[in-house]
1. Thinking of I, II, which structure, once mean count of other Cβ atoms within 10 Å over residues 126-133 is computed, gives back 12.4?
2. Give the label, chosen from I, II, of the structure having the highest value of mean count of other Cβ atoms within 10 Å over residues 150-157.
3. Which of I, II yields 17 for relative contact order in percent (Cα under 8 Å, 6 or more apart), as computed?
4. Where does the value -13500 come from, among I, II, when helix-only ellipticity at 222 nm (-39500 (n - 2.57) for each DSSP H run of 4 or more, over all residues; to 500) is the thing being computed?
5. Out of I, II, which has the highest value for FRET efficiency 1/(1 + (r/R0)^6) of positions 94 and 174 (r between Cβ atoms, R0 = 25 Å, to 0.05)?
6. One of I, II was used to calculate Cα extents along the principal axes in Å, giving 56, 50, 42; which?
Structure I
Amino acid sequence: MSFKNLKYPLTKDQQNQRNQLIAQLLEHKHVKAFLTQYRVSQKIVEENAYRFKDWVSEKEKAESVSKDLLEANPTLGEYVDLVFDHETNTLMEVFVRTDALQSMNESLEYLKRYIVFDLPAQLQKVSFDTLDIEHESPNYLKAIALCEPLELGKKGMYLYGDLGVGKSYLAACITNKFAKQNRSVMFVTTSELLTYIKTTFGLQFEQEKMFNALKNCDVLVLDDLGSEPITPWSRDEVLFPILNSRMENSKLTIFTSNYPIQKLESVYSIDSKGNIDPLRAKRFTDRVSTCATPFEIVGTNRRNHK
């Protein structure tokens, strides 16, 4: 004997509770919209009252999530939706995202234009449009005025200054602008780039793919130039060929650094072992100067004011 299909009659109280639930569901806006959308009778609700109850609860919970919480945890905007398949006459469940989550995902679609390296989370939404120019210094306003109109095929910017003055922020504004124009962009900390390339030793295809991306992407940001351990390999075999190619092909290149270009030459003339090679250092910094216009950003460390 199978117990699988046994059904137990509801008590009078249970039946009353079920009837009350059905009545409440039939008056609910989501249920009314469901019946209209799928052109089905209320019988579907009567036969699946508790499924509809759970559906309404999960749907409202997902749709009530605030923007801040949704950004912190996008899964809060996901839930199991109910749909009706007329071909099979079946109530089905599908995994969906709320309109708010879909809109948020669409608004960040441009981040897919970043090649290999993801843009740091704190810089993903920055843009020239959201800069609070009323509270910026004349120096920073000048930097914005120089960076915002940059065009592909033109000279880039070499932004230098102390830690935390907003160099990387402006560089990300530039790459985000072009990413939204469906251009290929890369934003990479120089030390992170070198570490990544070391992981491709012995993987010729991966290494060539990386170098081609660095040489040919529409916009490249080399962040924190000069902070990495200086070696003849990093200067002459990694950074120089990338910059030389971008210079020859007029590719828009942005740099951020703590050093003015004049100081950068001395930084790159001495490697981590103390060896001095001013000629190769000058050859390297000449490429930087040709690719970008220097501008010093002055001010206090913005990170200390957060």
Structure II
Amino acid sequence: MGFLFLVNHGLDDGIVERAFEASRQFHNLPMDEKLKVRMNRHQCGYMPPNVSIHSDSFETHQTAHKPQVSEAFKFTFDLDTDDPDHGKNRRFRGHNKWPEEAVAPGMRDAFMDFHVMFEAFARKLLPVLSVALGMEPDFFSPHFERSSSMSRIAHYPPISDPKKEISLPGHTDLSFLSLIPQATHPGLEILTPGGDWIAQPVVPDGLLFNTGNTLCQWSNDVFKATPHRVRASPDTHRYSNIFFLYPNVDAVMECVPSCERADNPAKYEPITFGAFHAAYAARNFAYAEDWD
């Protein structure tokens, strides 16, 4: 399975908690304020309910796309004016959409502190994953020097019937890896190799680590992208903040040499991460044609 817990990670609990406070602040805004920063074609901004459809279903007996009933706010790094991509409208590079400071005081700073801290921590894991695949420690690092990583600030409202309703249908993450601090309430479920959905266990101060589709494809399926979903409760609002480590948009995802053998040839054609991300977005978001 692609999920595990990291402990003794040394992350600043204050930054994590301030991001949760900012999440409540944003999601409690009136809908008309949130829609002013509706998600754009770069996947930055507010994602209302019923727009994420997760075309690759992992739900038993589900035959059609099923929209999520949660809402989220997504963002990446703001590009510096001296960045080569600044002002070029290059997809998935910058282009954040923020509420006015007067509308959500301190939100932007709280979210960016969260994003910067988790980006730095995630990059420390790259040598570990490189060595795990039999490569030199710096094998992956050059592909993340101008990463397009994103954070997702999610809110799962109460649902009327947890036995029948799913807040976020089963899916795998696009990311190279995902890092998830403990959510405010339970609800995450993971699909086991045997086909059973199990509730995520709780590990005090544990940081949930998940490998995504990007690492899975890059490693020729040596690392797995495990399906997971969210089922909220009928009486609580669940908040979850997730960091997704993405490589440079022009990084070429070509089979790691150690993962290709005569009895296990490369399964995927080389592709840039930017193209990989665009294909994922087109499959999984119902309003792609309306993006600005």
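1. Going through each structure in turn, the value belongs to I.
2. Of structures I, II, the maximum of mean count of other Cβ atoms within 10 Å over residues 150-157 occurs in II.
3. Working: I: 17; II: 24.
Here the read-out was taken from I.
4. Details: I: -13500; II: -7000.
Clearly, the read-out refers to I.
5. Working: I: 0.05; II: 0.90.
Greatest value across I, II: structure II.
6. Working: I: 94, 52, 33; II: 56, 50, 42.
Only structure II yields this read-out.
Coordinate-derived values only; no laboratory data. Small disclaimer: the values here were computed from a predicted structure and weren't measured. Cβ atoms are built from the backbone, for glycine too; each structure is taken alone.
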